[in-house]
Structures are given as structure tokens and as C-alpha cells.
Structure I
Amino acid sequence: MAWIFGDFHLDPERFELRHGTDPVSLEPQVLALLVHLVRHRDRLVTKDEISETIWQGRFASDASISSRMRSARMAVGDDGQKQRTIRTVHGRGFRFVADVVETVPAQVTAAPPRAEADGVLTGRPSIAIMPFRPLALEPDLAILADAIPYEIIQALSRLRWLAVIARGSSFRFRKPDPDLDLVATALGARYVLSGVIEANLRGLAVTLELSDCSCNEVIWGDRIAAPLDAIDDLRSRIVAHLVTALEVYIPLNEARIAKMAPIETLDAWANYHLGLQHLYRFTAPDNLRAKGCFERALTLDPGFVRAHAGLSFTSFLEAFLHLGPDVAQARRAARRHAERGLELDPLDPFANFTMGRSHWLTHDLDAAAEWLDRATRLNPNYAQGFYSSALTSMLTGNVTATETGLDMAFQLSPLDPLLYGIHGVRSQLFMQTGDYATAARWGDRAATTPGAHYLIAMIAMVANGLDGRDEQAKRWRQTVRRLKPDASAAHYFTAFPTRDTASRSRIADDLTRQGF
């Protein structure tokens with residue numbers, strides 16, 4: 001619920017107060033106090049209750065409570081003399097006395113419970129973000145235990161593949177150690193994220209834990225710390241780090257569960273996650289299996305946006321890596337499925353990503369850059385989007401944008417399935433700038449990263465060849481021939497149509513020298 005009183009609109013879900021259409025800037029503690037007073041307007045709210053709720057049970061002096069109350073009154077056009085909105089009951093506490101109309105605000109995301117059939121969970125994965133448990137925090141910092149989870153909810157709401165329980169529902173289970181089974185059952189969430197925020201001599205630290213409540217297993221955890229003077233940086237790092245981690249660990253867990261069930265029992269989402277697992281192996285057989293999974297998902301749900309994006313991705317790989325007999329047909333399929341996904345949901349980052357990648361196949365780098373930029377604007381924590389934008393910038397000769405994109409991609413997802421590509425683009429960037437020794441080091445690193453395909457081995461081969469490291473170049477040449485016996489310079493420049501003519505000429509000469 002949200003509340004309207006006078007010209008004010010208070011939305012506890014969005015944690016904001018508006019005067020008319022204008023937002024009212026308030027300290028988090030003051031806003032939390034106002035929400036608590038309105039929520040319990042049918043009774044007296046004591047100072048002890050305020051201390052317990054707003055200061056998380058820590059000591060709050062009368063002066064501190066009076067200061068926050070004065071700010072709350074000022075925010076809603078009241079004061080200690082008129083008391084038309086908040087009334088003081090001397091010696092006992094406070095009451096919110098203005099007339100209030102309840103309304104239903106826009107929710108961040110509503111997640112329908114996942115159905116279960118024959119022991120197999122179906123439907124879109126859903127997650128509940130719990131308020132963090134504060135440990136040894138000063139009163140002014142304790143509000144971060146609510147503020148950071150709320151920011152996480154806002155960030156996750158940008159994702160189209162994950163249903164996020166609204167703050168007003170998940171925050172009702174505010175306990176030091178909530179019963180995760182109860183939370184999952186009551187909210188219809190498969191996953192629960194909980195955390196502890198604590199102060200130490202060096203600053204603040206947040207410990208995160210992601211649980212799969214269907215089996216009571218912790219599938220991911222981490223700890224992030226920062227000095228007290230870098231709280232804002234800590235908040236942004238937690239959100240970015242978490243969004244990226246969920247993009248990796250929840251799909252992996254969903255695919256693991258799907259593999260244990262008979263194929264005929266899998267719903268569209270289970271087929272999708274199983275398809276992703278095959279997709280990121282980057283081999284011809286796995287690409288075919290991924291394609292089959294996405295096609296089954298569309299048979300079950302013809303309007304499934306991400307299955308269309310998945311088919312665009314498999315078609316892209318078929319054309320990019322020459323995995324099939326008809327590259328032109330694969331190129332057309334990559335564009336067609338991306339377009340269909342965008343017709344169904346133009347705000348899905350994955351659909352925008354696949355549209356951008358489809359433009360690589362036609363060497364329309366400017367259009368590719370626009371679509372990939374849109375993908376990262378829709379999801380500012382989209383590591384693969386930043387990597388693909390960096391590759392496009394490298395091909396167009398924008399060194400600064402390439403470095404920025406690669407740094408962002410690696411910072412967000414240091415274990416990304418496309419990590420070999422991140423390293424490979426960095427190697428190509430140093431080849432363009434003439435630093436062949438550094439290019440060779442990054443090329444070696446790219447080609448030894450899991451998932452690396454024959455084009456990445458070609459990057460390592462050329463980088464080492466240009467640096468005069470002929471023995472290492474020979475080893476990578478053998479790898480290329482093993483992975484793709486008919487690999488050629490045409491394959492390389494079709495995949496990487498660089499506009500830098502000088503480096504292109506040097507790379508072409510070395511490919512010829514090495515028999516390509």
C-alpha cells in the first residue's frame with residue numbers, strides 16, 4: 001500500500017515521499033520514521049518502539065528522536081505548535097493524525113509462485129531480497145541494512161529473466177535469522193538473498209548469501225568491504241557485483257536442476273536455462289543442443305522473448321564461427337530472432353544484445369554499437385554487453401572506449417563465459433597500437449581461457465608471430481588446425497573486420513606467412 005494525506009504521497013515500496021509531483025529529499029532515517037508513523041496511525045507509537053524500529057534496537061537519545069521527528073514534521077508542512085499531522089503525546093510517544101487515503105502503488109516486480117509438477121519446479125525463477133542484519137553499526141549507518149537491499153531490488157528489477165519480490169513483501173520477514181523456508185513458501189520465491197552488514201576498525205563489510213530454498217543449499221556467497229569514507233562506492237559495488245553473480249549462478253543452478261529431470265517434464269524456462277549451459281560451451285554439437293532447447297522453449301511458449309534471443313545467439317555463433325554449412329542463412333536467422341525478441345519486449349537487455357551482435361555479421365559496426373549501448377543502458381551491470389561494445393570500439397579504432405568497456409566487463413564479471421573474448425579483444429587492441437609483446441601475453445591468456453574457440457587461438461598465433469615468438473606461434477597454429485582444419489585469413493577478417501588499415505595489413509601478412 002501507499003498513502004495519500006493532503007498534497008503528499010508516501011510510497012513505502014519505493015521508499016519515497018512526494019509533494020504533488022515533486023520528490024521530497026529526506027534522510028533515510030527520517031523517511032523510515034515517517035513510514036512507520038503512517039503505517040501505525042491507528043495507535044500511539046512510543047519512543048521505545050521508534051528506537052527499536054528506526055535505530056534497530058540501539059540506544060537513541062531523546063535529542064536524536066526529537067531531531068528526526070522535527071525533520072519529519074517539516075517535510076510534511078507541520079510543526080511542533082500546530083501538530084496537524086504528527087501529534088506529540090507528552091511522556092508517551094507520537095501519533096500520526098492526518099487523514100490518510102490508502103492506494104496501491106506501482107510494484108517493483110510481482111512474482112507469482114512457481115508451480116511444482118512431479119517434483120519439478122516450473123516458471124520464471126524468483127528471488128526475495130531480505131533486509132540485511134546490522135552488526136555493531138552506529139545508528140546513522142544502520143539504515144543501510146534496508147537501503148542497500150532496496151537498491152538491489154531496484155537493480156534486479158531491470159532483469160527480464162528473474163522475478164523480484166517487492167520490498168514491501170520481503171521486508172515483512174525482518175528477523176535476525178528469518179526462516180528461509182517460511183519466506184520462500186509465503187512469497188513464492190525459489191531463491192532468497194540474505195546478508196549481514198557490520199562495522200570494523202577499517203570500515204564497513206557486507207557478507208552476502210544466496211540460497212536455493214527448494215533444497216536449502218547456499219549456491220553463492222561473498223564478502224565486500226570498504227572504508228567508512230567510501231560508503232557510496234561500497235553500495236554501488238555490492239549492487240553491481242551481485243547482479244553479475246546472479247546472472248551466472250542462478251542460470252547454472254537452474255540448468256543443473258533441469259538436467260536431473262526427464263526432458264518431457266521441462267517447461268519453457270527450464271529448457272531456456274539448459275540451452276544457456278550448452279550455448280556457452282561454444283562447440284558445434286553443444287550449439288545444436290542449445291538450439292534444440294530454445295526451440296522446445298518456444299514450442300511451449302511462443303512468446304518467450306529470451307528463447308528468441310537464445311536462437312539469435314546460436315545462429316550468430318553458427319555464422320561467426322562457421323559451425324554450419326550455410327553461413328548466410330545463419331546470419332539471417334540471427335537477425336530474424338533478435339527482431340522477434342525485440343517485438344515482444346524492446347526493453348529486454350539480452351534481446352538488444354543479440355540484435356547488436358547480429359549487426360557484426362553484416363559489418364554494420366555503427367548500428368551494432370547503438371544496440372549494444374542500449375543493452376548496457378537497460379542493464380548497467382551487463383558485463384557481456386560492455387565486452388561486446390568494447391569489441392565494436394576496437395574494430396572502429398576507438399582505443400579509449402575499448403579500454404573502458406573491457407575494464408568494466410572484467411570488473412563486473414571476472415569469471416564470465418565470454419572471458420576469453422575480453423582477453424582476446426585486449427590482445428587485438430595492443431596489436432593495433434603496435435605493442436606486440438603485450439598483445440602476445442594477452443593472446444596467450446585468451447587462448448588458454450575455458451571456452452576459447454579457433455578464432456581466439458588465431459589471435460594468439462598472430463600476436464606471437466608479430467612479436468617474433470615463432471615457437472609459441474607454432475603451438476597456437478597447431479591448435480587452430482586442430483580446432484578448425486580449414487581456418488583461413490578470410491575467417492579471421494570476416495569475424496574481426498577492423499577499420500585500422502595499418503594493423504589489418506600487418507595481421508594479413510603474418511597470417512599469410514603462417515600458412516593462412
Structure II
Amino acid sequence: MHPRFPVLAFSALLLIYALGSVLDVMEVDAAQYATMAQTLARGGDPLQLHFRGQDYLDKPPLLFWTSALSFKLFGIHNWSYKLPSILFALLGLWSTFRLAKLYHGRETGVNAALMLGSSLAMVLMTNDVRCDTMLMGCVITAIWCGAEYIEHRRWSWLLGTSLAIGAGMLTKGPMGLMAPMLALGGHVLLKRKWSALRDPRLLLAPVLIGLLLLPMCMGLYEQFGAHGLRFFFWEQSFGRLTGENVWKDDSTPLFFSHELLWQLLPWTLFVLGGLFLDLGLLFSTRRTEAKEWMALSGTVLVFIALSLSHFKLPHYLYVIHPLFCVQAAKAVPRMSSKAWGGAQLAFVALVFLCGSALMLWSFASVRWSVVTMILCLALVIHAWRSTGVNRIIGTSFWAMCGSALLLNLHFYPALLPYQANAQAGKWVRVHKVPADKFIAVGVGGTALDHYSGRSVRYAGSAWEVRDQIVSGTAVYTDSTGRADLVQLGHIPIDELHFADFKVQLLSLAFLDPNRRDGQIRSHYLLVF
């Protein structure tokens with residue numbers, strides 16, 4: 001590997017994340033979390049969370065705390081909401097590098113970090129920021145520090161492990177503890193590192209974790225009583241396995257199997273190959289040759305636990321992506337034959353060309369078509385001049401960077417204006433519409449609250465607000481609400497139209513420019 005390659009590669013990743021950070025936050029989750037962070041930044045109680053004036057009992061507070069601090073330091077911006085999570089993602093890259101380097105050498109560490117940093121999921125999670133970005137960084141940091149402690153038994157590594165687990169639990173509950181413990185526990189069991197469990201200093205870890213959780217637990221108890229503590233430590237996570245949690249869906253245990261295939265593009269073949277090689281080694285007579293089992297035990301055990309949950313969403317899998325990438329990087333030397341290299345390069349070419357064609361077809365742009373052709377030519381030249389593993393890793397990486405740039409510079413800027421709630425909220429904030437003169441009738445969403453900078457007053461129908469509309473009132477509504485207001489005699493002096501689509505639920509019908517109009521709803525901002 002050329003010594004300048006990692007520097008150039010990580011610089012490219014920083015550019016991609018920076019471009020994604022300025023894009024609008026997406027509904028529903030990210031916009032809701034940004035709204036709650038705004039509430040804290042304006043002086044809300046950090047130990048008792050609220051959303052739209054109501055008690056909030058769902059996610060732990062670390063994302064809200066850090067984003068609120070960022071808002072206080074830098075102001076209310078898209079990038080200032082996302083900044084803390086992006087920093088945790090970068091911590092995750094560093095920890096992935098250090099974990100792989102600890103057992104497999106520097107080059108494997110660099111490859112693991114590059115695979116994680118350039119995966120499609122990482123590009124998405126540093127744009128559509130939810131709790132899972134922070135959780136991923138905390139979990140892999142806890143695993144790395146735990147591995148260092150097992151190998152070197154220094155107090156600093158135990159402290160790092162405890163802090164990372166505590167931060168993970170403050171991000172998304174018990175998963176912040178269970179994922180590192182499953183990975184580290186599997187390694188201790190399979191490598192027979194029993195002496196690590198007999199170290200009395202381990203008794204310090206739960207004390208440190210408990211101290212980190214104490215402020216949150218005090219707030220939960222004051223706000224919700226014992227139920228708040230039970231919800232955090234049991235119902236929110238384990239309750240999804242037992243069925244006690246109210247969130248349920250009809251997904252099958254195979255849900256994450258196909259999610260894994262696209263989330264780790266363009267490294268899917270290496271991920272599957274690394275998993276296969278690790279499983280083969282586990283069930284062979286050469287088991288003792290393995291340098292570590294954290295990657296395998298963490299991915300397999302957490303994957304099974306997530307698959308057995310009664311409620312699944314694609315981003316739940318992000319937590320173990322670093323371990324999948326460690327497995328993939330370990331497999332690179334054994335998958336560098338001409339056959340594997342040819343298969344990977346063909347796969348990357350297919351993904352890059354199909355992805356670019358889809359983005360450019362959906363939102364046509366001559367400028368970006370030219371840029372894409374230049375990127376293709378550059379990749380062909382790179383592949384032609386390079387040899388061996390460098391060609392496979394380098395070409396795959398730069399192809400993904402090209403796709404990510406097209407995603408953050410062309411596709412999302414064209415897609416996100418279809419979030420009507422965000423567009424209307426921005427208008428309300430820019431024109432400084434007083435809170436008591438802005439009403440949402442029949443429609444609304446978390447982005448409306450976030451971008452307007454307030455808890456929006458909602459009404460189910462025009463009849464509920466027919467006597468509240470006076471001069472200077474702005475009403476945000478849909479076609480039905482607009483017609484009802486006119487029928488009631490309220491004729492606006494100004495009217496703005498917004499095209500609306502739930503951008504997180506993309507469909508081929510919407511992506512098809514010829515069928516898009518049939519997928520769009522009309523929202524209106526009426527000024528009286």
C-alpha cells in the first residue's frame with residue numbers, strides 16, 4: 001500500500017462527511033431529535049426530556065445533550081446538529097483501525113477503517129443522523145479498549161472500556177453494554193483467556209459505568225418513577241425480544257440478511273468472504289491459529305439477537321458494521337487471487353455504474369453526467385496502472401467515493417426539497433412569523449417543528465381554527481384544508497405551494513421522473 005494512500009483516502013472521507021453534514025435533516029427521527037436538542041439549547045431541563053411539551057420516554061439523552069451543546073456553541077444549523085455524531089463516527093474509524101491493527105497488523109487496520117468509512121451505510125449515517133451513529137462509535141471503541149485491556153492489563157484501557165460502554169448506554173440503552181460484552185466474551189471463551197476474568201480490577205468497571213448513568217437515571221426516576229428505569233434497562237431493548245415493547249412489526253428473522261448486503265457496499269463480497277473464512281476456522285482443527293474471535297462473536301451473536309427482535313429497522317445493524325469490516329479486511333490477503341479480484345472489480349463497476357445511472361436518471365443533470373464520466377475514466381486508469389491487492393482495494397474505495405460525492409452533491413440536494421415540512425418551517429423562521437400566528441392544519445411533521453424553531457400548534461381540521469385566523473396568521477395545510485378554509489370564507493392574501501414526499505421511503509415510482517407527479521402530495525402555506 002502506498003504510504004500516501006491512507007492520507008488521501010481519509011481526506012476524501014472527511015470531505016464526503018462534510019458535504020453530507022450541510023444537507024437538511026430528514027424526518028422522522030433525525031428532525032425530531034434535532035427539535036429536542038433545540039429545546040435543550042434554549043434552556044430545557046437536560047435530565048427530563050420533552051417533545052412538543054410532552055414527557056419523552058424513548059431514546060437515552062446523549063445525542064440530545066451533545067447536539068444541544070453544539071447548537072449553543074455554533075448556532076442552529078444542519079451541520080451543528082450532525083457534528084457530534086460525525087465525531088463519534090470518526091472515533092469509530094480510529095477504533096476499528098486500532099482493533100484490527102492490534103491483532104492483524106497496520107495494513108489490515110487501515111483496510112478495515114477504509115472499508116467502514118466508505119461503506120454506503122457510513123455515508124448515510126453521517127447524513128441522516130440518528131442514535132445509531134454514536135452507538136456504533138461507542139461500541140467499537142469499547143471493544144478495542146477491552147481488547148487492549150485483555151492483552152496488556154493497564155488501568156487506562158479498563159477506564160476507556162468503561163467510559164465507552166457508559167456512553168453507548170447513554171446513546172441507546174443496554175445495547176451499548178451487550179454488544180461489547182458479546183464480542184469480548186466470545187473472544188475470552190474461545191481463546192481461553194480466563195485470567196482476564198479473574199482480575200479484581202474488573203469490579204471497578206460497573207462502578208464507573210454506573211456513575212456515568214447516574215444523572216440520567218435520576219432524571220428518569222423523577223420524571224417517570226420506577227417505570228422509567230425499567231423501560232431503560234429492560235423494556236426498550238430486551239422487551240423487543242420478549243414482545244413486551246409496544247413497537248412490533250411483521251418482519252421475519254431474515255430481515256437483516258438482505259440489509260447487510262447493501263449496507264456494506266462496495267465491500268459485500270469481502271464481508272461475506274471474511275465471515276465464511278472465520279466460521280470455517282472456528283469449526284476446523286486450526287482454531288488455535290486465530291489471533292482474535294471478537295469480530296466473529298460480535299457479528300454473529302449480535303446479528304442473531306437483532307434478528308430475533310419483534311421490531312426491526314435497517315439502521316439497527318450499524319452497531320456491528322466495524323466488526324464486519326475487520327473480518328473483511330482480514331480476508332483481503334486470502335481473497336487477492338485473480339478470480340476474486342476480477343469478481344470484486346466487476347461487482348464494483350456494476351454497483352458504481354448502476355448507482356450513478358439511477359441517480360442521474362432520477363434527477364437529470366448534464367453537469368453531473370460529465371463529472372460521472374470523468375470519475376469512470378479516472379477509475380479505469382487507476383485500475384489499469386495498479387496491480388494486486390492495491391488495485392482491488394483502491395479501485396473499490398475510489399468508486400465508492402465517486403458514488404458518495406454524487407449522492408451528497410447531486411441526489412440528496414435534488415431530493416430533500418420534497419420535504420415540504422422542512423421547506424415550510426424555513427419560510428416561517430425566515431419571515432419571523434409569531435408562534436401564536438402559525439397553525440398547521442391536518443398536516444405537519446418533526447421537520448416543521450425543527451426548522452420553524454418552535455413546537456407548532458396543530459389542528460385536525462379547518463373548522464377547529466375558523467375563529468382563530470386573523471390578519472398576519474399563517475396556516476400550513478394540504479389540499480383538503482385549503483379548500484375547507486376557502487369554503488369558510490378565509491381567503492389568503494399570499495399562498496406558497498410545496499411538493500411533499502416522504503424521502504426516507506423512496507420508491508421506483510417516485511424516482512421515475514415520468515411518474516413522480518403521481519407520488520407527490522401538495523402542501524400549502526397560506527398567509528392571511
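For FRET efficiency 1/(1 + (r/R0)^6) of positions 54 and 142 (r between Cβ atoms, R0 = 25 Å, to 0.05), which structure out of I, II has the highest calculated value?
I
To test your reading of the models, identify which of I, II gives 23.4 for mean count of other Cβ atoms within 10 Å over residues 190-197 when calculated.
Of the structures listed, the value fits I.
From which structure (I, II) was helix-only ellipticity at 222 nm (-39500 (n - 2.57) for each DSSP H run of 4 or more, over all residues; to 500) calculated, if the value obtained is -17500? Don't skip to the answer; put the middle values down first.
On the way: I: -17500; II: -19500.
This value belongs to structure I.
Taking relative contact order in percent (Cα under 8 Å, 6 or more apart) as the quantity of interest, name the structure among I, II where it is greatest.
Evaluating relative contact order in percent (Cα under 8 Å, 6 or more apart) on every structure, the highest lands on II.
Compare Rg/Rh (Cα atoms, Kirkwood Rh) across structures I, II and report the one with the greatest value.
Working: I: 1.06; II: 1.00.
If we compare Rg/Rh (Cα atoms, Kirkwood Rh) over I, II, the biggest value is for I.
For which of I, II does distance in nm of label points 7 Å out along Cα→Cβ at positions 46 and 78, calculated from the coordinates, equal 2.8?
II
Throughout, read-outs are computed from the coordinates displayed, never taken from laboratory work. The shown structure was predicted, so the numbers you read here are calculated from the model rather than taken from an experiment. Cβ atoms are built from the backbone, for glycine too; each structure is taken alone.
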